[in-house]
Structure I
Amino acid sequence: MKILRRLTRKLPIRAILAIALVALFSPAVLRAADTIPPSVPTNLIATVATCGQVNLSWNASTDEAGGSGLKAYLIHRSDWVETTIGAVRTTFSDTNYVSSSTTLTYTVMAIDYSGNRSAASNAVTVITPACPISAGEQVVGAAYDEPLGKAIATYGARTALLHRKMNAQMTLDTWAYVRDEDTGQTSRFLLHAYPGYYQTETDYVFTSATELWTLSYDSSFNGGHVLASQYKLSGSPIPTSATLISTKPLGDSNSRAMSMIRLQSGALMMAWNEQTFSYRVGDLTTGYAYRSPSGNWAVQFPVTFPSSYGIVLSSMVLAQHPADRSIWAFIKRDSYSEISALHFTEGSNSVVLNWMTTDYISQVVDGANGPEGEFPFLAAAPDPTRNVILLAYESNHDQTVFVDSLYGSMNSVFLKQTYATVAQIRADGTKTFIPFETYLERCSQFGMSVAADGTIWLTYQPINSSTLIWNEVYTRSYFSNTWSAPALIGLNYNNYNIASGVRDPGFIVYRTDQPQVAFLTPDQQVHSFKLSGSASPPSDSVPPIASITNPPDGATVSGVLSVDLTASDNTGVAQVDLVVDGVVKSSKVAAPYTFLWDTGTSAGGRHTLQAVARDIAGNVGYSTVVTVTIPDISTPVVAITSPVSGMVLARGTTASVTATATSSVGVTKVEFYVGSGLLGTTTSAPYTVPWNVPNRNNASYTIKAIAYDATGRTASATITVTAK
């Protein structure tokens, strides 16, 4: 104490107070270090909840009086998976890589703030059961982690899934699972082996039943380009092997593959970005590649978006619009509250970037339908029944469920949830929204499918606020403006002691055109699930809305007329008919609903037009009847006035061939022929052309005049003359 008094005698009062505070709160100064561990947790009980979940409970430990205080519990499992949680909890629902059909033994230790650990609690052993197999569920195969990519590759009835397996050298190989959905035949074969191939696939598509393309990025520390790879599949009646045919490097060593789709033309469109998890100032750099059906490449890189300070981490997805075949790219960036969009049109061997906008969907403009400001994920699919692109994303409804007291130091338990929104994007860029007012884990990949009848399926992982788990996978369907009740599909297998979701590969991959998803389950195998039997959509009794936008009512029409119809429905339009005078003239099953009507095939006078739209449920909607008038048009009249038929002309001379022509809608031209050869054409009266009479003596010649009117109708006149 004397030493302390001497040291502080000449110090300012603020310094003295600072030293006093340090002494007050420093055990090293005022007391001996805490070396006594907390008491042992007692009465540990383990209960199997599902094939992928074990619930634990125990009696709380205590720290000695004057000790550093109880800080945490360390939960140890016999397979050496350990989880540390804050000491406020004496229950824990374990879903951290819990395998089915497995024997697990648990103990719990208490830890104080000085780092002292108690002895282990009593040990409890459980055996997890096998996971049940539901109708429509298929086992894809054993896997090291989640299935690769976002969307299941499809071509007709053929589907493909890629996943990784650990080999004997403890490295990862990529395998393909191919299935014929009509026959149920399946095959599994090695796509490529590691090492020597360091790519991780983030999307893959069929371009034919025997050609598979993958888009991947270099997942090694060496750095490499995004790679588009072309594989030839061999085997009958279903492929059993693959041969690498070609590769195309894209981007640079910082690029990350994001999305690839097959266009209606058979071409491929690909997208990537420059990805980093660090904060920095700079633009977001993206890239796009187009491969024509004939094999020509067109690359646009770099394409940049202005950036302020934030994380240049983004999700990207591509989709082709069913209305006009335009190609859309959507981008959601971490720490940004907007979704960006780019619009492309397809040419013969390339695509044209028409426009790009940073805030296509934003919290500022779209409010609650704007995206959440944190981790991004996007799912997109064309919807021909609504004639829109559907874009699903986590929306602006963030809600924190639970933050462990040790978050950021001894664990990463930070659970947050949000709603989703499905944007309906029209070809002109306008949009409406379908809210999905069900909470899902805020940053994990989800699946969206659109069935042929317009039913939307959203597959997601909610957080259980009671047990603080989110390994359960649910689905809901949207039909007739109503979301069905949630249906449990299965259990995912992953490390749920994390603060943010896995991006690529992701938790759930999905088929865009059918209700089907795939994910890794607690048996450490990828399973695929057909969703159509899991949640029945409500019945639909709402008829479609149909209208005629051209021609207007009362119009006078002629020639070949473009008749433009529109149709919309709450679940999707199945067919639109053009009805002329009460008879179906033509039908279409997809927009645009534009029909060409040759009015020349109908008699002059008044005619009625009507649009009739049908939805999948059989409901029928009728437009207002439009009445048009076709002028009473007679066939043109034409006559050759000179020379006259039977006339003898002097050979070797020049004669004028003259005709008269009339029409109620006007003559557009008159053509003159000698035999089968065109002599000349005139477009205004007098209709005359010169003819050099050949020198051949006593030769007979046929001369014809053909008159055309404004509707395309024709008339002809013929004479015969002799040259002498």
Structure II
Amino acid sequence: MKNKKTLLITGASGMVGQNIITHTKAKLYNILAPSSKELDLLSQESINAFLQEHSIDCVIHCAGLVGGIMANIKNPSSFLSQNAYMGLNLINGAHQKGIKNLLNLASSCMYPRNAGNPLKEELILSGELEPTNEGYALAKILCVRLCEYISQDTNFLYKSLIPCNLYGKFDKFDSLNAHLIPAIIAKVHLAKIKGLKELEIWGDGSARREFMYAEDLADFVFEALERFEELPQNLNVGIGKDYTINEYYEAVAKVLGFKGKFKHDLSKPSGMKQKLIDNTRLKAFDFEPKTSLEEGIAKTYEYYLKGEKQMQGYALASSTWDEKELEAIQEVIDSDIFTMGKKVAKFEKDFAKFVGSKYAVMTSSGSTANLIATAALFYTKTPKLKRGDEVIVPAVSWSTTYYPLYQYGLKLKFVDIDLYTLNYDLLALKEAINDKTKMIMCVNLLGNANDFDAIKAMIEGKDIILLEDNCESMGAEYKGKQAGTFGIMGTFSTFYSHHMATMEGGFVVSDDEELYHILLSLRAHGWTRNLPKHNLVSGTKSDDYFEEAFKFVLPGYNVRPVEMSGAIGIQQLKKLPLFLKNRRENASYFVELFKDDKDFIIQQEIGLSSWFGFSFIIKPQSKITREEVIKAFKEANIEVRPIVTGDFTQNEVIKYFDYELFGELKNAKLLHTNGFFVGNHQVNIKAQIDLLYKTLNKLTHRGGGALRYKLLSPLKDSPINNLSFKKGLFYA
């Protein structure tokens, strides 16, 4: 271990980074692969702190904002500024820290659009760039030039590899962000599933591109690390052969077994006519990419279908754990300290940073997070709520959204939901607010943030508290801000079926110091033991431990998490960005299949959803019934549940509440009788979504073609058969 060199790999969750860290030669090195939360490349301060904390032999810079032609056209400023800042900050930080070696992953987009092919390294900055990705190209050029300048000092070797276009495992497949080959794979697969006879190609399809399987690039990266001093300053890495866009479509169609025809949309851009890089310098390394085009497409399609794990049928949820969580549990067992301790404290600190809050208090569940968040509002020096106060709540949520409100004597006013967002019907909410309203409980349902601009405009100038139940929406964002951080407090769940899992667990986050101190006391018996010496509950604590050991100041609870949950959470949080990415890619595929459906309403995202699951509401005019759907799902081994509790006011427990219904709750009633949802997962479940689509198509007699894959059947051979899941475990 001591002789191993330490590599810092940025962008480790991306396609290139993942192919590097999962390569067989990666075990020869100590790999640092921080998430964007652990190392913010847009912050020089964050970079400097990270580099100061670790001893690093070589940096491999793979991080970047990447995307296909549509993404580049729509957001050129982001592609320029973010990629430039990330690269320049990192390269300058490494140089200032004295790190001797840096390998910068550049792009063939840097070459002029009209340069002669094959493209030689010296052609950089010799002509006009391709307009469709100019911003990205300029950012990459800046980083390459900075590496050249630093390398003029012979003490530093800052080199750039310029790969041709890449594709492969860990790629993106959504239509907006995907590169050419994965985009074609997703497009052709979808056409096959829908039984389409014709598929559209942008432009005339004559443009030529060179693509290399990303695992082959990873092969050369490790070759380069072993021969770093031999590397030229800038080095093209490609396969030495290109194909037309039409030929790539034909190759994908052959592998996937698509028999339809292609048509060309000549109104759409085609990009540069040719982009083939020169491999003359590369030949000196005797490097030959090992993966043929057809083999690479087949492997990429297999990854697209199966992700990394499998399940039988379509389960509601699956395990997010691997050996990291088991090692974390063992570490706690070895310590022989099982009650809440240092691991929980670290997880709280990490989680607060992730969501962007000052304070985070971990609890035993999302339900108990709601309990102490509600209670805390009664125990501030000037109580924010008192018994009998009116609280507006949505008619659809989980039971323990409501129970603490009832238990603290609040009057609940139930307001209807929107059939499309599943959050508040904003018109109904606006009409429900009056002089008696003291608080609005905002529930971000099934991963979908509320429209907080609209809600805050409704309560502006009014003394109304906003409290968020975000237990189903960890990682959701509204205008770049994390859901759960818009109110005075926000609650989260880390139960099994949620976005990350710690066995049992939850959080309350807040920026209010007094509430934070109250939460610390309420969580653990109402005592002072866990409060800081100077606090806003008991004042200044005595230095006498015996005196403070059993001093009780608030009527609290014991809703502490165990130390194992904190240890597991530390590991889960590192994986959460990738979990969210996969959930969103699954959702993109789901929406593509079911948008504008004649029988079903599906959820429309507000902001950036974290997609807890996929909901359906059967339209009133549809001829199918929910009972038929449930029966068909059972036969197809698809797990299904109601949308949360449905209309909560139709549950018998409501008889204990002090409440009123604002209006008829028509939408909640329709959801109650016609709604259902299936799970989303932190891994690729496109094969399961295909099964879902096929089952509903069969039920509604809409056709859609048989699911006969060339590589695997999504049921018998689907890579989901070994994914661990527990039936009947859902909700906090």
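Structures I, II were shown, and helix-only ellipticity at 222 nm (-39500 (n - 2.57) for each DSSP H run of 4 or more, over all residues; to 500) at -1000 was computed from I.
Out of I, II, which one gives 28, 10, 9 for semi-axes √(5λ) of the Cα gyration tensor in Å, for residues 411-450 alone as computed from the coordinates? Clearly, the read-out refers to I.
Structures I, II were shown, and semi-axes √(5λ) of the Cα gyration tensor in Å at 46, 34, 22 was computed from II.
Across the set I, II, relative contact order in percent (Cα under 8 Å, 6 or more apart) reaches its highest value in structure II.
FYI, it's all coordinate maths here, none of it is from the lab. Bear in mind that the values here come from a model prediction, so they are computed numbers and not experimental data.
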